[in-house]
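Peer 1: Okay, got some structures for you below.
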Structure 1
């Protein structure tokens, strides 16, 4: 997808009309009625015997944009979406808009963008445990996305060779994850954190760790010129992997260092600021 933005002087030189100068329509429209968009996707999925693929993100987020473009432009992914899903995109701003639309699927909110919800036509989330896995979508391997969509969409694997990665093992090996979970356990034990806040923090930490694992898997697959996917998805599809990259990915993600608790606090403040600047935000 090519995004073309022209300044006014260039437009005059080229003789473009005002309509031609307009930027391409947003991928995640801020002013759309999210409830109506999702209701329509669920109804269509129900009528067509498909699943609804609802991507919560924002045009400001390069991972949200990258996933949208991959689903549109990668032939394999576009075919999976067309054959097995009804796709809808919902803007979440800086995690302060349309949070009620995540609540309806049993998710506490947006902890990273994009957040993927795969739901049946009846509105039941099928991937709640991994909906927060995709905030590194820009670096995710297309084969990993394909396995995920095949798993939850009921598609058969196309027979191409693919190596596996145990994403849970990678996430749990990651030092920032271990540190954050130890701190969370201590805060729970001492009563320093409410049950609601603890659940939100755990969802953030787990989703971030699994996203970093997907990032590492994508980087290692690219380095070795291999296709790769989460072992759990391959198991669900009945696919025997061509090899396993878990140990290599563990080594790769060990190089990624940041404070998850500080990141959570900074993100929370960003959301508060966005809410303060938009009184009608949900």
Structure 2
């Protein structure tokens, strides 16, 4: 086993554990929350996957962006909420019902919406794009639903054990995620640096900033909900984006690096948003 495969395995396992920990604390009414609030569900999907994708398409038509940047932005725009996000959303003042519910609902919707959006992009951009619903389903199940359900089952069968293991598991898994991402980012740096002259950093910053703005505006009157949706719109599931890229553009250099570096840039832009939105984020209204 190579070092690269060890790092990839460590990252996959640690992300699985983090969602498992989320499941240890989650309740079924939180997982199904958005399906009982269809208005908020529609606004959430509209902000994350429809309006932001339209902005990316418009930018791709108006500006002479490098193919790698166009591909990365499209795949990010159609991808659902990343597994790490709910803990951050809740810590920023969002309700657990909306944060967990958005993770589950966006993942389910993505099984149909991601392939449909990708097929539609063929009529807009001069390259072929496709991904089977089964591929999206496998990523969603392995990275979100399997660990989430497993955590909920453990919490139901052994609540005292679940309460004791949650914090140490979360801390250990988060440390492994950070350690695993660093060498991946270092490896992707040469490909990313080759795109600097094409406005790559500005594109990634604007993608996150516009997404956060859309989420904040469409999150509704509740400040906690606005924070949750803003952070969701500014972040994306890298596993879905990388799956689309690997299937359609295995030889396109720079796309993988762009998707991975979006994790860093998106986190920085989100931190600035939370600093600006701190008074509202820390006092959400009950949902």
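Peer 1: Can you rank 1, 2 by distance in nm of label points 7 Å out along Cα→Cβ at positions 48 and 96 and just name the one with the largest value?
Peer 2: 1
Peer 1: Figure out for me which of the structures 1, 2 the number 19 belongs to, where relative contact order in percent (Cα under 8 Å, 6 or more apart) was derived from the coordinates. Numbers along the way, then the final one.
Peer 2: Details: 1: 19; 2: 31.
The value was obtained from structure 1.
Peer 1: When mean count of other Cβ atoms within 10 Å over residues 144-151 is computed for each of 1, 2, which one produces 24.1?
Peer 2: Numbers: 1: 24.1; 2: 20.2.
Value 24.1 for mean count of other Cβ atoms within 10 Å over residues 144-151 corresponds to 1 out of 1, 2.
Peer 1: Oh, and also: -16500 is what came out when helix-only ellipticity at 222 nm (-39500 (n - 2.57) for each DSSP H run of 4 or more, over all residues; to 500) was calculated for one structure; which of 1, 2 is it?
Peer 2: Details: 1: -16500; 2: -24000.
It must be structure 1, since only it matches.
Peer 1: Which of the displayed structures (1, 2) returns the greatest value of mean count of other Cβ atoms within 10 Å over residues 208-215 on calculation?
Peer 2: Of structures 1, 2, the maximum of mean count of other Cβ atoms within 10 Å over residues 208-215 occurs in 1.
Peer 1: Quick check on the output: 27 is percent of Cα pairs over 30 Å apart, derived from one of 1, 2. Which one produced it?
Peer 2: 2
Peer 1: Out of 1, 2, which one gives 1.7 for distance in nm of label points 7 Å out along Cα→Cβ at positions 184 and 216 as computed from the coordinates? Each step should come with its number before you reach the end.
Peer 2: Numbers: 1: 1.7; 2: 2.8.
The correct label is 1.
Bear in mind these aren't lab numbers, they're just calculated from the coordinates by the rules spelled out. Quick caveat: nothing in here was measured; it's all calculated off a predicted structure. Cβ atoms are built from the backbone, for glycine too; each structure is taken alone.
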